[in-house]
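Undergrad: Some structures are shown below for you to check.
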Structure 1
């Protein structure tokens with residue numbers, strides 16, 4: 001495959017490491033803190049994780065650690081959706097293993113967790129690793145969404161690890177994947193195995209974090225990629241002086257991406273799902289928020305603007321959330337009979353006696369093409385596929401209807417033309433920013449130190465991320481520390497708690513202090529493309545979210 005000049009240059013980039021990892025491999029020691037507690041439901045989680053609950057925080061420091069020179073065999077898994085920097089996690093892990101002992105071996109499990117279950121692997125050599133350094137994507141070994149959850153799957157995973165003679169398995173993934181890692185670590189211990197399990201925090205959604213996991217990798221690059229595209233549309237809209245662009249952004253369960261992109265670009269309207277749920281805004285109220293900005297700008301002759309919408313918005317609007325719940329229940333209960341109905345009109349009639357009158361009226365009021373998206377094929381758990389609902393088009397249709405009524409009442413005199421966009425997959429496999437390249441490499445290297453030090457049930461951690469990389473603090477966080485109990489698919493299950501946008505957090509407060517001005521005025525900020533070469537303040541800057549969460553100015 002031909003490669004670009006940029007890719008050739010990125011192969012040569014040397015990721016920066018924290019000082020604790022940058023010296024001789026023989027001079028990295030571990031320092032343990034006090035025992036930890038889970039995020040919630042401590043008693044229940046102690047019972048589930050009898051052998052791995054309450055482990056101490058671990059920080060790497062200067063000192064001697066003879067274990068780091070052991071010959072090791074490690075398997076690595078890429079799990080879930082892609083995120084920029086995953087290849088550098090593997091590169092950091094590989095380099096750590098080889099620096100510790102040149103005879104160490106790194107296996108890549110092919111296609112995600114199913115590679116561990118089915119024993120599908122390839123040995124990752126220096127030549128293979130060098131072809132993927134500082135590049136986007138997960139194509140070095142592929143990814144998958146298989147969950148290790150049945151007794152047979154756990155047993156097969158242990159059997160594979162034993163056959164390969166592994167010392168450890170590294171799971172690179174998000175909250176669900178690292179919940180799997182925690183359960184796998186506990187299972188290995190329960191079976192009397194000393195095979196370790198270490199996780200690495202991945203998700204562009206930014207919802208896997210706590211005070212010791214300051215960011216999930218890929219968030220930085222994805223937000224900067226989306227912000228470049230948003231900025232380009234802003235420049236175009238301000239040049240043509242027409243068109244409202246409604247832009248949906250990835251992030252089903254949390255609005256971190258949308259909020260970060262708003263801070264970077266300063267749109268006229270940014271909807272934050274967590275605020276809408278907290279304030280119990282109706283769909284009409286959401287439409288009014290958008291229309292208020294359109295009217296204010298039209299009064300000044302500005303018939304253009306930008307609206308940012310989180311992917312999961314519809315699940316946070318109370319009446320739509322209720323509708324989705326009723327649809328999921330009704331369709332699951334009568335799946336066989338519903339599956340035989342092909343016409344949307346007939347589906348509506350069928351549902352009229354099986355959901356509440358309020359939910360039926362709401363579904364019937366939606367544009368037919370949007371209404372059909374609520375009824376299309378369900379996911380494997382029987383739930384509506386929210387990511388396939390074109391929320392941006394739904395809002396455009398409702399805004400047009402509202403503005404038409406206002407125009408008839410002589411309350412609106414502007415012109416409204418719109419375009420709908422969804423920026424999602426465009427950001428998942430971008431060339432990682434310098435920040436993500438450095439952060440991911442450090443996470444992988446830290447995973448090696450955790451393994452060589454004999455630890456299991458930990459998530460690789462690198463903190464103090466607003467400082468230069470040399471001042472970052474590397475170590476490990478017990479996976480159980482991030483967990484709580486949630487109702488999932490009809491049962492109470494241990495899961496890593498998603499970190500949502502906090503109403504009293506620095507990023508949201510900064511946004512709310514400026515959004516009224518943005519709604520009326522053209523304050524567009526065009527950040528441009530990610531820069532890989534140049535001064536640190538141009539190339540190595542972390543996200544606004546990270547700065548504001550740590551009390552820094554933007």
Structure 2
């Protein structure tokens with residue numbers, strides 16, 4: 001590519017935006033930031049919010065969807081699993097597609113397709129239809145997420161990065177956090193159909209605005225001549241089968257399940273083909289050369305673990321509140337809303353700190369805050385309520401923003417403009433992969449440790465122990481109105497109490513595992529390099 005900087009008397013707004021801000025003295029003017037770009041970016045961010053929100057919006061309302069579509073408990077989980085599998089394939093692919101078709105066309109088609117699939121999901125008449133439309137919704141909508149991250153680092157000048165970085169960081173972390181809350185409200189006030197209908201009007205607006213406002217770069221259809229179909233198939237099998245294994249493995253005892261074992265074998269095979277093509281193809285689907293950048297690979301690792309904290313803790317708190325405290329989806333959402341409020345408060349603070357504090361220090365403090373919050377949560381009992389969960393949730397909310405903003409900046413802010421699109425897809429994939437790994441880890445630890453604790457508790461309440469006998473006698477007396485069934489009812493009640501206590505103890509173990517994981521990442525910040533200032537005016541996202 002040649003620089004546009006040497007042109008004289010040219011209209012800056014008409015210069016090709018896809019060319020990097022390097023070269024002659026006129027280069028910054030050729031990629032000058034404009035109000036139109038800002039407005040276009042705001043609509044793009046809103047589209048990304050919808051796509052990320054839909055990962056979790058159904059999680060609190062699966063029982064209502066199950067009843068509405070007459071599905072089994074195994075079938076209804078695919079409403080979420082199909083979305084995640086399809087999305088995880090599109091996210092790394094989006095970098096290549098954005099270079100081929102341009103940001104404008106890819107984002108518009110992604111937003112419009114996501115909206116259309118939302119309409120189809122709302123009108124699904126069977127569980128098979130729902131799973132099909134959800135998979136398409138996740139695949140098409142997944143293109144919006146990394147495209148926004150790439151745009152943030154190519155169209156904005158350095159002076160605006162402290163403002164833009166907290167916005168995309170807030171959206172990427174807030175959307176899955178408030179997903180269960182919004183889903184609970186919509187289902188409680190209306191019906192499960194509104195989990196999808198709520199996307200229609202905003203989706204139409206975002207699609208229309210994207211088509212008329214986005215002009216960041218130009219398409220390069222010549223890239224299609226050497227499209228790596230083998231690499232694409234390998235990547236789809238590798239990521240799709242891995243996502244399935246991570247979703248289903250904990251509940252099916254991993255290698256004890258034939259489908260999970262087969263998925264792991266398929267993932268390994270697909271991975272071999274994918275990496276082989278990535279290193280040998282003239283034009284691979286995903287360019288892995290971005291991992292030669294130290295800040296990028298360390299940022300991806302940090303993003304992976306942050307995904308564990310983001311999606312894992314969004315999952316584990318509702319598990320406790322629903323199964324131990326008996327909360328409804330609406331009550332769960334209201335309890336967890338604290339994290340979202342803290343993120344809103346911390347976002348501008350985090351952006352301001354980026355200009356005054358070493359971002360590596362912010363990341364270290366953020367992961368330390370994560371660890372403090374999960375360590376406090378490890379002291380959980382079956383009586384914990386809103387106020388006991390308040391401080392751990394506050395630590396989580398503030399820590400998410402302290403981590404997310406500088407990690408984004410260090411990982412993507414040091415990449416050359418022509419590589420940002422590809423790098424953004426890979427980077428966002430690591431966060432989603434971390435979430436999938438985190439959920440698998442959490443569910444596996446929960447199951448194994450709950451089984452261990454229930455064994456020990458059964459020994460503690462065995463007949464012949466004075467405390468156990470006295471408790472059983474008291475509970476039998478309480479059920480005396482049942483006559484001959486009083487003792488049987490008392491035994492069932494004691495069994496439920498033991499199982500509930502075992503689950504709480506297993507949750508405590510999970511929080512301790514997460515504490516160790518977050519603390520182990522604090523030292524990784526020392527490996528990262530502080531990014532040098534980017535050229536004024538930003539890049540254009542070249543090809």
Structure 3
């Protein structure tokens with residue numbers, strides 16, 4: 001039951017909204033928790049026990065951390081001033097141990113279910129190469145839907161309790177609702193406890209404004225998913241499944257098409273999810289902010305899959321930047337190498353685990369690991385080249401704010417993005433390398449008008465619809481980037497104009513959406529991560 005299906009949009013969501021509204025305020029929480037577990041069960045059946053187990057375990061880790069903090073305060077309040085420091089250190093060690101145990105257990109479950117066969121296969125190849133008569137058996141493991149998303153949310157909650165950013169919730173139902181809110185289960189966005197828990201637990205009555213805004217957001221998501229992404233799927237699948245038959249412009253077009261497909265589908269799904277949450281009065285964090293206007297890779301990742309980036313920055317990058325390793329390198333580097341090399345070393349130490357985890361998070365493939373390391377190298381190179389770039393711009397008299405320089409930077413970033421997504425989509429690292437190499441072979445523009453692109457299940461009308469859909473998304477993105485409509489959005493427009501846009505979106509989805517007889521439903525890409 002994906003978010004763009006008839007079952008979700010016209011049966012499940014309306015039923016939950018109705019049950020939520022007619023239920024007494026105290027029972028609305030139970031309705032939402034039941035809807036979350038029901039949604040999970042419809043997709044993963046008995047694997048819902050993993051979500052329940054994660055919720056209960058995370059709840060008790062939080063309680064344990066709070067109990068240790070309270071006990072520490074009680075002991076420090078009743079002891080002499082000179083003994084307080086020792087007591088705090090003792091309890092801080094215990095808190096770190098509890099937090100580490102909580103994180104390790106959750107990650108162990110995730111790693112075993114998601115990565116065991118990947119590591120077993122590679123370990124077996126290594127053992128065979130060195131003639132060691134040992135082999136790890138392959139196992140048939142079933143992955144619960146959304147485990148990568150709710151695991152990160154659970155770890156974030158435990159860390160926030162440890163840092164005292166949030167207070168431990170004594171009622172396990174509140175944590176169950178935070179981790180199991182049904183619009184977020186499958187694809188995120190990855191929320192922090194402080195962002196959504198209170199709004200979810202408050203369970204305000206449905207409001208007309210929230211319902212209308214939620215509906216518009218859902219329709220906009222369907223527009224991107226069904227009109228553009230699902231059409232491009234045909235081209236992308238045809239080329240990537242038979243990559244050895246193509247080269248040059250066709251491979252490049254497939255890489256670009258996959259990037260657009262991924263953005264339109266994932267951001268479209270986020271629109272449906274955020275719109276669903278908005279109907280209940282819950283403002284979920286945004287996951288995309290016009291990523292294709294980025295002028296460098298670092299900015300791109302501040303605009304693309306924002307909540308994942310924020311999670312990595314908050315729970316990996318910042319702790320690493322304050323770690324003993326960084327402090328030791330900072331002292332050693334300044335003494336022996338100077339500020340430039342020291343800064344570069346600190347950046348490498350902090351960025352490496354972030355991008356290693358980014359690659360691993362996406363799944364058990366070498367191409368995903370390469371994808372993470374690809375951006376690690378590019379970001380590190382950007383930091384290393386910053387002084388050189390600034391010097392060249394100054395010598396040439398070019399201002400960073402100049403329009404032509406901005407456009408060149410954006411085009412450069414597009415190339416980085418398209419190449420990265422080529423490896424991300426390829427079925428393996430070796431295939432990705434072959435496709436990248438073939439992109440520079442037999443390059444000919446003739447294939448753009450000789451009918452080659454009409455052999456992928458798309459006709460001229462489909463390409464026209466895709467182009468118009470992309471242009472529409474670009475215009476909407478430009479309006480948002482410049483904040484031309486302010487916080488009110490479409491609500492600020494006059495009623496005839498506003499409703500004309502609403503009807504145009506609805507009829508565009510009905511007329512041009514990819515569905516109906518002979519249509520093969522396209523699964524959500526990020527639902528598999």
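Computed from the coordinates by the stated procedures, all read-outs in this text should not be read as laboratory data. Worth saying up front: this structure is predicted, and the values here are computed from it rather than measured. Cβ atoms are built from the backbone, for glycine too; each structure is taken alone.
Undergrad: Between 1, 2, 3, which one scores greatest on mean projected area of the Cα convex hull in nm², for residues 34-289 alone? Intermediate values should be presented prior to the final figure.
TA: Working: 1: 17.9; 2: 14.5; 3: 21.0.
If we compare mean projected area of the Cα convex hull in nm², for residues 34-289 alone over 1, 2, 3, the biggest value is for 3.
Undergrad: Ranked by mean count of other Cβ atoms within 10 Å over residues 130-137, which of 1, 2, 3 sits at the highest value?
TA: Values: 1: 20.2; 2: 23.1; 3: 8.6.
Evaluating mean count of other Cβ atoms within 10 Å over residues 130-137 on every structure, the highest lands on 2.
Undergrad: While we're looking at this one, here's another question. For volume of the Cα convex hull per residue in Å³, for residues 42-137 alone, find whichever of 1, 2, 3 sits highest and give me its label. It would help to have the intermediate numbers written out before the result.
TA: On the way: 1: 167; 2: 88; 3: 128.
Across 1, 2, 3, volume of the Cα convex hull per residue in Å³, for residues 42-137 alone peaks for 1.
Undergrad: Consider the structures 1, 2, 3: one of them gives 155 for volume of the Cα convex hull per residue in Å³ as calculated from the coordinates. Say which. Walk me through the numbers before you get to the answer.
TA: Working: 1: 164; 2: 155; 3: 219.
Label of the originating structure: 2.
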